[in-house]
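Have a look at these structures, which come just after this line.
A short reminder: the numbers here are calculations on the coordinates, not readings from a lab. Predicted model, so just to flag it, every value in this text is computed and none were measured. Cβ atoms are built from the backbone, for glycine too; each structure is taken alone.
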Structure P
Amino acid sequence: MPLRLPRKTAPVAAVAVLAAAMTLTAQHPSEAAASRVRLGSASDVSRTSWNGPAFTMNGAGGVVAASMSRAVDEIRGGSGSIDVVVLAGSAPTSGSKTPECDTVMGLTGVNSCTTWTLTAAADGNNSQVNTDVRNAEFVYFAGGDQCRYAAWKGTALEASVESVVAKGGGSGGGSAGHHINSPLVYDACNGSVTSSEALANPYDRYIGFTTGMFQWANYGGVINDSHFVARDRMGRSMAFVARAIKDGLTTNGAAWAVGVEEGGGSLFLDRNGMATQYGKDAYVVLGDHRPEQAVDRKPLTYSNFKIWRLTPGATFDFKNRPTCGYYLRSVTNGTPDPNLYSGTPVTNCGSQGGGGSLAESEPNDTRDTADDATALTLPGSITGSMKSTGDRDYFKVGLASGQTATVNCAVPTAYDADLYWLDSTGSTLERSVNDGAGSNESVTFTRTASGSGTYYVDVEAYSGSGSSTYSCTVSKS
């Protein structure tokens with residue numbers, strides 16, 4: 001996010017990356033040239049169809065390996081590989097010149113990752129940039145300044161990114177890259193605003209919006225925000241929502257904010273509109289009526305924002321948005337209620353996505369003693385703990401022909417647990433074995449055989465143990 005400045009003009013300059021693998025294109029002498037660095041294969045993947053779209057919305061600029069790995073797997077349908085393009089508005093000032101691609105290239109199923117550093121609005125019409133993007137299956141917007149990205153509205157690059165999603169690929173980003181992936185963008189082109197400033201005046205001159213850029217399916221009426229808890233941005237998101245409703249920037253008299261925390265927070269959105277939270281918390285904020293007071297130079301008054309807190313592993317159905325599971329908070333004359341980031345839901349609908357939950361019951365260390373999750377209302381959650389270094393927890397699930405099951409496990413830092421998807425005989429069909437205590441795990445499996453089948457979710461201790469609870473979200477599509 002940019003610093004608050006008295007005035008901010010359109011971005012025109014940045015430092016160019018110089019590397020052996022880059023491609024340079026000529027621009028005005030006062031601007032740094034667009035630069036290109038490609039890692040991995042020099043040739044793009046050629047394939048007729050993809051299984052997305054899939055999206056990753058991150059609270060900070062960096063790629064979150066767990067959610068990005070899931071996006072890669074869903075787009076490629078569990079086989080083959082994809083090409084990724086990273087778009088950045090400026091080069092890193094230290095360290096690697098390709099930090100996002102460094103992470104992406106360590107994931108299974110990635111053929112190449114190309115970083116483009118673009119420093120001017122005109123770069124959106126660069127032919128080589130657009131060729132790379134259209135040949136890719138995922139576009140990641142790096143952190144930095146979303147005003148630079150908003151300047152690409154109406155260029156060829158906007159259409160190129162949309163074509164990636166349309167063919168079943170994906171899009172995402174972190175920090176500024178998270179902002180640009182919502183249909184209503186807080187663009188920060190006039191400078192950055194704090195929560196106290198926005199609540200004191202929801203028409204503060206530092207609040208500006210860009211509309212009509214990316215309109216992803218199932219994600220309508222949303223304005224994204226990042227670094228959410230660490231920088232106390234709930235208040236300004238409330239002001240953004242009130243402004244959106246008052247000014248008619250969204251439809252049906254309602255607006256939604258999605259705030260994701262930094263430090264590994266990532267909201268993954270699948271092709272059916274089901275979101276799963278990774279790493280750190282996220283918040284969904286709904287305003288469903290006009291503000292009592294939202295005018296220039298007067299503090300905001302708005303009663304009963306509906307807020308869903310999504311902890312790691314929780315789900316939220318953006319296609320069929322829930323009407324339960326939220327808590328309420330208000331703003332009166334610019335002063336918000338206390339405890340904005342936690343609250344008791346007014347109505348309880350199981351997990352945040354509206355499903356049920358099932359806690360393990362020992363012994364469940366074999367398929368014969370597995371906890372039965374076949375009747376679990378989905379999307380739902382299964383929970384347990386690695387009580388010993390040799391603990392294995394089994395959960396029985398069913399899957400019909402053509403159905404895809406996805407299991408996402410949020411693992412506490414007390415131990416390292418791995419995740420397996422087994423068939424009825426105990427054979428491993430999919431597995432997730434990320435290294436390190438607290439590393440989240442995720443698997444996806446599609447049943448192609450006719451009829452219905454029995455499968456098992458197997459959570460196994462790899463190292464360490466303890467009473468801390470893991471939580472796995474199970475969903476079907």
Structure Q
Amino acid sequence: MRRLLSTLAVTIGLSTALTALPAAAQGTVRVALGTTLSQLDPAKTTIGDEYVYVHLLFNGLSRIDPDMTVKPDLAESWTASADLKTWTFKLRQGVKFHHGRVMDAEDVIATMKRILDPATGSRARTSLSMVEGVSASDPMTVEFKLNIPYAGFADIFADRQLRIVPKDKLAELSTQPIGTGPFMFKSWSPGDRLELVKNPDYFEKGLPKVDGATLRIIPESAARMAALESGAIDIVWSMPYEAVDKLKTSATARADSVSTPTWDGVILNNDRPPFNDVRVRKALALTIDKAAIVELALFGQGDPTFSPIPPSHPYFNKSLKAAAPDIAQAKKLLAEAGFPNGFDVPMQVPQEREQRVRVGVAVRDMARAAGIRINVERVPFASYTANVAGKAQMYVDGYFARPTIDTAIYPFYHSSGSWNKQLWIYKDARVDQLLDDARKTNDEAARKVIFEKFQEIAEETVPGIIAYSAAHVNGVSKKVDGFKSTPMQWLELKSVSIKP
């Protein structure tokens with residue numbers, strides 16, 4: 001009887017979700033997201049569902065193509081001084097904001113100064129920490145002065161929060177957002193839907209192909225997938241991994257997957273016992289079977305890795321091999337560290353992120369063989385930043401793909417890194433030197449060697465345990481043409497069309 005009531009409840013819930021979906025207007029692509037957007041101001045966005053919206057309405061000075069190469073976007077070109085401390089960006093001519101005004105250098109300056117202002121509260125502020133000044137040499141040329149040499153400076157402007165906004169509409173971004181992107185804001189009903197319409201003045205001629213986009217908020221993953229298969233939704237962003245196999249036999253929808261640098265892992269506080277002892281961190285690592293975690297947490301939709309650099313990246317250190325668990329060596333290291341009988345430790349996991357909960361449970365079960373007794377504690381994701389990050393001894397977390405290797409590694413592993421201070425509080429002079437050197441060279445071969453060495457040291461010193469790089473999978477109706485998933489996990493809809 002209990003199972004029957006549960007089935008009826010799910011059926012009623014799905015029926016309600018589906019009947020709430022409106023009939024699609026011709027030429028409107030309908031996208032299902034799982035979490036409501038709490039922020040429409042691009043500089044202040046913090047979650048993946050918000051990044052989907054940002055990518056549709058706004059542009060950066062540069063952009064990241066699906067092959068992870070950086071190309072010009074609102075800037076048509078850029079140059080750097082010989083010392084890599086002065087960068088000059090030439091802006092694209094004739095680009096219009098959604099309210100009709102042509103973009104110029106003062107818009108770029110206003111955007112950057114706003115992000116650099118601590119009062120704005122933008123997470124992108126750390127990405128611009130090397131900026132000493134920004135000015136316009138003419139209406140279409142912006143010059144940045146840096147306090148360090150930084151070879152990858154142009155790349156960071158493709159990131160999520162660093163999108164250019166109009167200087168005359170800054171106060172309205174949270175309620176009436178205006179950008180230069182392929183779609184324009186129409187309306188927002190929190191917890192329900194965001195309506196976008198085609199930008200008729202978009203600078204890429206002939207795009208977008210559809211008349212609009214509707215982003216629907218459907219919290220239940222089963223309801224999102226049911227809406228896709230019924231035809232009520234055209235795309236499910238970041239579909240559940242467990243549903244991938246089911247779509248293999250679907251007549252109406254398919255799964256579209258791509259490798260990404262997005263990662264999940266176990267964060268170890270290197271500043272607190274017992275993980276302030278590298279032998280304890282190594283012992284834990286020796287109990288972990290990462291390939292098994294990929295199967296358990298991602299249903300096979302990912303790849304084991306050693307750092308945020310994924311196996312698909314040219315800088316990935318192919319000489320590193322995933323070793324099989326070695327429980328005997330793990331116990332030996334624990335004994336040397338003063339834990340001959342193992343130890344007990346709590347580990348927090350975010351209760352609304354089931355993928356990460358599965359990582360935590362798998363690590364708990366694997367570590368038990370060496371005497372590391374982990375008590376898994378579920379914590380609301382909303383309180384993670386305040387109560388867990390940078391404070392707990394051990395917890396599971398994860399981070400979206402960054403636009404460059406530097407932004408993926410330096411803030412997380414350099415001793416001065418902003419994310420390092422909130423995560424593992426890791427310090428290694430060799431790593432600091434390598435990451436500083438990487439910022440100073442434009443030589444790709446030299447950078448490859450530097451980051452390969454970084455991966456060796458990270459594997460040797462175990463700041464934390466990066467379990468895998470996760471695939472990004474979208475559910476897509478077979479009526480949708482021209483859609484491809486992107487490694488940065490935002491949605492490219494400008495080239496999409498809908499079959500009648």
Structure R
Amino acid sequence: MHADTERCVRAVRSKDARFDGWFFTAVLTTRIYCRPSCPVVPPKAENMTFYPSAAACQQAGFRACKRCRPDTSPGSPEWNARADTVARAMRLIQDGVVDREGVPGLATRLGYSARQIERQLLAELGAGPLALARAQRAQTARLLIETTGLPMAEVAFAAGFASIRAFNDTVREVFALPPGELRTRATRGARGSRAPRTTEQTRTTPGVISLRLPFRAPLTPDNLFGHLAATAVPGVEEWRDGAYRRTLSLPYGHGIVALTPRPDHIACRLSLTDPRDLTVAISGCRRMLDLDSDPVAVDGQLRADPLLAPLVDKAPGRRVPRTVDAAEFAVRAVLGQQVSTAAARTHAARLVRAYGEPVDDPEGGLTHLFPPPAALAALDPEALALPRSRRTTLTTLVAALADGTLRLGPDSDWEEARARLNALPGFGPWTVEVILMRALGDPDAFLPTDLGIRRAAAGLGLPSTPAALTARAAAWRPWRAYAVQYLWATENHAINHLPA
């Protein structure tokens with residue numbers, strides 16, 4: 001979108017928050033870059049230039065605006081709606097892969113050379129993988145500076161910087177302030193202002209970070225949190241005090257997150273054993289809640305169908321409830337084949353107690369991490385209270401995940417993953433598509449064989465046979481996964497309601 005100057009200028013002049021994250025406005029006279037909805041008086045059109053990423057702005061020598069804080073805007077919805085190389089690279093960069101494995105590691109995961117990845121990212125985003133990762137480190141550093149009492153040296157390494165000097169130089173360059181001044185301003189603002197802030201100050205509990213996760217309005221939280229709470233695996237997930245809580249398996253340790261829906265943000269409270277996991281934890285939570293979605297684009301297309309329009313108008317902004325761990329969800333999808341939600345939770349809880357790593361949770365009732373494929377590879381099929389065919393399906397899946405023949409994650413190519421899952425024994429269309437929808441984030445995954453979808457379709461006057469419904473749903477592409485949420489919402493099921 002950044003190449004359409006006229007459209008960008010209109011968005012900036014109208015301060016349209018829907019475009020935050022789609023592009024960034026750089027002001028030539030002040031050398032500052034902003035989000036489109038920045039509250040200051042818009043500059044003259046001839047003084048504006050537009051970039052597709054914050055990293056591109058920083059690389060061109062622009063500093064982040066102190067008013068609108070463009071580094072904290074929602075991520076571009078493009079990366080969640082595409083599965084090409086650039087989109088997969090962006091999802092991996094958001095997960096901190098460049099910081100942990102370098103550009104060669106990023107290229108290896110994507111199956112390209114480092115030079116090819118660099119060229120593709122530069123062409124589309126105006127910045128290479130190192131610059132994009134640097135921009136993310138700066139954002140993480142700012143978050144730690146403003147919301148924790150960690151010493152600056154610990155902040156630097158937790159944010160992914162290789163040295164304190166690089167940390168200091170980057171913060172000064174990106175925010176035009178030294179790290180100490182950033183913390184002083186944040187403290188002063190928390191004490192002297194009641195205005196909403198991008199971060200919430202939490203320094204009383206060591207190891208705990210509280211922050212706000214932004215999203216594009218509107219957002220209907222009912223099915224999003226209702227689904228996560230209704231299908232929660234005891235010991236790994238719970239609904240407590242108005243928040244969805246769960247354990248997280250992370251690269252450097254583990255964590256516990258509590259996510260609470262608010263009218264204009266999602267309150268996120270993270271407890272981490274290693275602060276270096278902050279970036280991947282935030283990325284996982286945003287992905288799980290589908291916070292980078294563009295509800296205006298999604299709802300606009302679905303509303304064009306006269307039979308779906310009343311559902312969209314009744315509760316616009318439905319998101320797809322996803323997951324923080326694709327392999328975990330794939331295992332749970334198999335356990336949930338042809339059984340009730342309660343039975344699926346029971347089966348999963350047994351695996352968790354037998355093979356999950358115990359954790360401490362002083363603030364709630366979480367007890368374990370969900371076991372990784374390597375741990376589940378040792379399970380005894382005869383000990384599973386499942387039909388023999390489903391035992392075979394589960395053990396085959398776990399073996400494929402454990403030995404790497406099947407890789408599921410943010411870097412997955414959706415069509416390749418769909419083909420590999422279809423080749424596994426016991427994997428029918430429903431299981432494959434629900435994994436694509438909720439584990440891999442394919443916005444066009446569709447479940448025409450789902451009983452709830454077929455009942456909803458019949459009630460609305462849509463075709464109820466899978467083939468006919470799939471043909472009718474072609475007009476909803478590429479947002480059929482969101483249409484599934486609206487169709488599911490027609491039933492009075494626990495997944496559609498926030499818990500009391």
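Quick notes
- Looking across P, Q, R, the calculation of helix-only ellipticity at 222 nm (-39500 (n - 2.57) for each DSSP H run of 4 or more, over all residues; to 500) that yields -13500 traces back to R.
- Per mean count of other Cβ atoms within 10 Å over residues 236-243, the highest-valued of structures P, Q, R: P
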